[in-house]
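Some structures to go through are shown next.
We did not get these values from a lab; they are worked out from the coordinates using the rules stated. The structure presented is a predicted model; accordingly, all values stated were derived computationally and were not measured. Cβ atoms are built from the backbone, for glycine too; each structure is taken alone.
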Structure I
Amino acid sequence: MVVPSFATLLAARIAAAFPSSDFDPQVHLSSHADLQADGLLALARTLRRDPRQLAGHITDQLLPHGLVADLRVAGPGFVNVTLTGDALLGRVAQRLASPRLGVGSPQTGVRTVLDYSHPNVAKEMHVGHLRSTIIGDAIARVLTHLGGDVVRQNHIGDWGTQYGMLIQYLAEHPSDTSALTERYKTAYALFRSDPAFADRSRRRVVALQGGDPDSLTAWRSMVRESKRYFTDVYERLGVLLTDADIAGESSYNPLLTCVADSLERLGVARVSDGARACSLTATPR
């Protein structure tokens with residue numbers, strides 16, 4: 001059973017008071033009453049009538065229905081509506097009697113993809129991740145309740161130079177058993193200060209992206225450790241994300257060659273210093 005909102009009911013009855021027009025009243029919560037109906041000023045211009053006179057006409061239409069305790073016209077045609085206690089209690093009873101609290105399923109057949117906090121492997125999450133996680137989860141829950149098909153995606157950062165850097169550091173310092181985040185900080189400082197280590201790290205990135213078994217083994221270990229940490233945080237927050245919702249940057253690696261070939265064929269990319277680079281000003285052929 002779908003229980004329409006008071007705003008929907010009032011909007012329909014206000015619109016019915018002007019059947020010859022295309023009036024679409026906007027009814028919303030008000031700080032001056034329970035609800036406020038707007039839009040009369042525009043309607044008054046169309047009908048060439050006084051907006052306060054139109055508001056009085058609306059009052060005459062609404063009072064007999066038992067929903068409204070009081071209506072007051074304010075400003076250039078705003079109608080402030082106070083609902084009756086019986087109407088409010090009756091609506092609460094209707095919603096409590098419904099297993100879905102009287103909410104319909106307007107999102108049925110609609111697919112929505114939501115991107116979550118996308119934290120980085122080997123790094124701690126921070127307050128910026130909290131905002132997108134909670135907002136994303138709230139939207140996902142609402143759309144799911146409304147019947148929608150919600151695809152949760154958590155695009156974690158798990159690919160690129162920084163992971164070649166960390167893998168190279170772990171290979172050269174196997175006795176370092178500090179937390180992964182601390183090893184990342186140490187590796188990053190070394191990458192910035194030691195050009196030779198930076199070169200070895202870049203070669204490690206190439207090896208990782210090329211499928212080198214040792215590099216992949218070390219990388220998978222880092223990802224697993226970080227996923228356990230992410231999962232613990234998400235469980236504490238009570239959000240619905242799972243490992244199945246993770247879509248790391250690494251998932252796009254098999255597609256890179258095809259994309260690079262297409263960009264070069266279109267003239268968007270060209271070879272520069274042994275690498276294919278994209279020019280933002282290039283005109284596709």
Structure II
Amino acid sequence: MTRLVLLHGIAQQHKGPDSLLADWYPALSDGVTLTGAELSREDVAMAFYGDLFRPPGHRGLGEPDLDASDVEEGLERDLLLAWWEVAAREESQVPGPDAAARIRTPYLMQRALDALSHSAFFAGLGDRLLISDARQVRRYFTEPDLRAAVHARFLHALTDRTEVVVAHSLGTVVAYETLCAHPELPDLTLITLGSPLAVRGLVLDRLVPAPHDGHGRWPVPVKRWTNLADQGDIVALAKQLAPVFGARVTDVLVHNGAKAHDVRPYLTARETGHVIAAALGGAVGRH
């Protein structure tokens with residue numbers, strides 16, 4: 001009965017498909033309700049892959065300790081620096097990369113982590129969680145078996161009745177790559193929330209299929225693609241996807257308040273509800 005499939009992003013490794021759906025569905029329903037429509041929970045499924053990033057048991061408590069010395073060169077480092085640069089530009093309380101380094105923290109990665117600790121966007125995330133988030137992105141792009149397993153989870157959630165895919169954050173990359181790899185899938189509407197797909201150097205150039213002359217391939221099963229982004233969403237560094245993936249993408253700006261990248265305000269937005277209701281057509285119930 002699955003008509004709509006949800007696809008999450010990073011930092012969900014300690015949840016599961018049912019618990020995550022229970023967290024997302026009320027917001028999804030609220031957004032659709034604003035349009036005068038309704039969406040049954042039985043029509044919605046969560047494509048869950050977070051457990052693939054869950055580390056094995058260890059003797060310590062909580063997440064394994066990580067600090068600036070654990071940040072790997074390449075994507076992990078570059079991603080944290082990009083977040084730092086944008087956070088400093090958007091939030092006056094965040095010292096920028098050009099600010100004078102404090103004597104106690106001359107190390108570049110430690111400076112970045114210290115600066116991000118002042119960001120409202122990353123409120124509550126310590127060094128360990130910031131590094132863990134960047135590491136999940138790096139692992140997705142650099143570990144082929146893991147990447148394939150994530151794609152398989154999404155593919156398994158799709159049915160011949162699926163009409164809409166709503167993907168958030170790294171989940172937009174998973175959706176894009178999987179749909180490109182399976183042109184035989186039935187037509188569907190793709191809705192991306194807080195997507196980093198068009199971020200050059202960090203994400204776009206690592207996609208499969210690779211972009212050609214700076215432009216990404218259109219995923220064949222997608223008949224409509226709407227991308228929603230908050231101007232303050234640091235993860236969605238490039239707010240518009242149409243310049244990269246073609247004019248058929250409809251880019252929409254929304255306002256999510258302080259939690260710019262949180263999926264729930266994305267889902268409760270009237271703009272998101274309208275796109276979902278339109279994609280599901282007359283079969284969506286009316287109040």
Structure III
Amino acid sequence: MGTLSEAAAEHYREHGYYAPIRVMPASEAEGIRRRLEAHEAAHGALKGSMRHKGHLLFTWLDGLIRHPSILDAVEGVVGPDILCWSSTFFIKEPYDPAFVSWHQDSTYWGLDPADIVTAWVALSESTPENGAMRVIPGTQKLAQVAHRDTFAADNLLTRGQEIEVDVDGSKAVMLSLQPGEMSLHHVRLIHGSDPNPSAKRRIGFAIRYLPTHVRQIEGTRDSATLVRGIDRFGNFERETSPERDLSEAAVALHAHVMGDQQKVLMKNAPTSAIR
């Protein structure tokens with residue numbers, strides 16, 4: 001489960017994505033969803049920085065970024081020495097106007113080289129009916145494309161960034177996933193998703209993995225979690241796992257790390273627009 005065939009790895013190299021990949025039984029994904037929804041019931045929806053790098057706050061997300069089947073597939077495209085740089089919940093509620101504009105993940109990350117993959121893990125159904133991700137095959141071969149910031153209220157991206165040039169949506173491929181499946185996509189692949197007009201909640205957890213030779217070039221020393229292999233480069237400060245959910249130490253580390261990452265993601269953004 002999770003290991004990529006040579007044909008799958010070649011599809012990823014040629015088209016910039018591969019899906020679906022079964023990485024866990026549906027029952028296991030549903031168990032993680034129950035942990036999320038138990039937290040939401042007790043504390044409210046995850047908002048702001050809580051949506052990001054949750055693996056530093058919750059033991060069950062720390063376990064998810066280290067899931068052997070996920071890492072087996074990721075290793076097939078980035079090699080055996082793997083860092084988790086970030087993770088983000090992308091949740092669309094029923095009848096939700098939230099969307100993700102056409103963009104490249106690499107736009108504001110400050111990471112070089114672009115040997116970075118996102119594992120998008122479905123904790124619910126993700127289908128055309130509830131706003132699944134769409135990708136433009138082959139666009140990972142492009143250089144970094146210019147984006148504009150919109151800071152649109154319903155855009156799930158940090159800066160509401162969108163590609164400045166027209167994107168031919170007729171070439172898009174829909175990545176439908178069932179709970180426990182995931183997709184892989186390259187950091188330069190153009191992708192986005194529409195709102196959720198259905199009665200079904202859509203829950204995805206995007207994990208950003210990179211080989212240990214990648215570095216942060218925006219001036220701020222960055223941090224990451226070593227999840228497999230050996231870090232021979234030391235380009236990132238080492239993050240530690242939470243001993244228990246929302247422990248005092250975990251909350252403090254998360255606040256420190258997110259403050260550093262915010263400086264990178266929001267570099268040169270208008271102060272009045274930062275949210």
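Computing volume of the Cα convex hull per residue in Å³, for residues 108-251 alone gives 110 for which of I, II, III? If you can, show how the numbers build up before the last one.
On the way: I: 110; II: 121; III: 165.
Working through the options, I get structure I.
If relative contact order in percent (Cα under 8 Å, 6 or more apart) is calculated from each of I, II, III, which structure is the one that comes out at 13? Walk me through the numbers on the way to the answer.
Working: I: 13; II: 24; III: 30.
Only structure I yields this read-out.
Name the one structure among I, II, III that Cα extents along the principal axes in Å, for residues 76-115 alone of 40, 37, 18 was derived from. All intermediate terms of the calculation are to be shown ahead of the outcome.
Working: I: 40, 37, 18; II: 25, 24, 13; III: 41, 20, 16.
The read-out comes from structure I.
Using helix-only ellipticity at 222 nm (-39500 (n - 2.57) for each DSSP H run of 4 or more, over all residues; to 500) as the calculated read-out, with -7500 as its value, let me know the right label among I, II, III. Could you put the intermediate results ahead of the total?
Values: I: -15500; II: -11500; III: -7500.
Corresponding structure: III.
Give the label, chosen from I, II, III, of the structure having the highest value of distance in nm of label points 7 Å out along Cα→Cβ at positions 164 and 260. Don't jump to the answer; show the numbers that get you there.
Values: I: 1.1; II: 2.6; III: 3.1.
Top value of distance in nm of label points 7 Å out along Cα→Cβ at positions 164 and 260, among I, II, III, belongs to structure III.
For mean count of other Cβ atoms within 10 Å over residues 84-91, which of the structures I, II, III scores highest?
III
Comparing distance in nm of label points 7 Å out along Cα→Cβ at positions 148 and 172 across I, II, III, which structure shows the greatest value?
Top value of distance in nm of label points 7 Å out along Cα→Cβ at positions 148 and 172, among I, II, III, belongs to structure I.
Given a value of 0.7 for distance in nm of label points 7 Å out along Cα→Cβ at positions 52 and 220, point me to the structure among I, II, III it was derived from. Present the calculation step by step, with values, prior to reporting the outcome.
Working: I: 7.8; II: 2.2; III: 0.7.
Only structure III yields this read-out.
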